[in-house]
Structure P
């Protein structure tokens, strides 16, 4: 489910308004993972719909930022699993990098592709993967999976599990449908 060319091209920097330039320049390859001076393709693509981007960015900052109640490693397990299930190569590539920074090992990242039954998962990590699979397949976390998560997570964390998987399911749909291409130097599947 990948297009070989973008259906919606990243907004060219020459077309940025002053407001857009002020915000988007913050995303210019600050860690050189995509090349100096470049803006991530997802950011440039979403900038084509500026009012939506501003609202989306605010919500995304909750899910991926300091406001989320989830541990970063556990959050990345959820995001990588839904990205894999949705065949969102861009999402996968970006979150492999983020997941490693959050403490995921190469072996764990490989096992995310295999699912909850892959050998080596803790019971809780396997439950996170199961919850993601259930949300993807049924838009519902089963009672058994819910009860297992609730043994460790509080109400806000339970909500953040659902919203994290939901957010990145939507992001995966957008990336795939818009044809967002891998950033320079980013590895996909």
Structure Q
């Protein structure tokens, strides 16, 4: 019984000795060594693990907050706001601060998945196959539905069979290119963005 009490007493004494609050209450400055504990002195920042620092843009909205991406052996270990950016000045919102989780989540879909009509299972397909298939379907649909002019002779040069719904992660430059390609090049009339809905 005494042994347990002795051990508990030693642990409590060690804890109180290591805990910074009693030292600060005794008058030591909270900005001095009194604020440190054994545990806090052993902590190291995750940034020390990085062997590469790169820059990126947050993918969550069109604001375009700059990020610093710290990586080790080609894999990201930490992401923070870039203080050099006039947009976010080193800060990130909660979504931007969660970018590391987005990049490293084991649930992240990193393959092209295709489900054939009436099929119950998804199949992995190569990216070039998906891009070719999308291009073929867009061209076929446009060719089948393109209207050059109305019955009264008014030139319209459009198709109403294809629509575009952009996401809030598209920036101004990407939206400009979508508008030029889809509206001016393909004649798509229905162009919308999720940010307006």
Which entry (P, Q) yields the derived value 0.20 for FRET efficiency 1/(1 + (r/R0)^6) of positions 40 and 56 (r between Cβ atoms, R0 = 25 Å, to 0.05):
Q
With distance in nm of label points 7 Å out along Cα→Cβ at positions 104 and 128 coming out at 3.3, pick the structure among P, Q it was computed from.
Q
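Computing relative contact order in percent (Cα under 8 Å, 6 or more apart) for each of P, Q, which one ends up highest?
P
With mean projected area of the Cα convex hull in nm², for residues 112-167 alone derived from the coordinates and found to be 3.8, which of P, Q does the value describe?
Details: P: 3.8; Q: 5.8.
The structure behind it is P.
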Assign the value 52, 30, 28, calculated as Cα extents along the principal axes in Å, to the correct structure from P, Q.
P
Test item: helix-only ellipticity at 222 nm (-39500 (n - 2.57) for each DSSP H run of 4 or more, over all residues; to 500) calculated as -9000, pick one of P, Q
Q
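Each reported figure results from applying straightforward, stated rules to the coordinates on display, with no laboratory input. Source: prediction; values computed, not measured. Cβ atoms are built from the backbone, for glycine too; each structure is taken alone.
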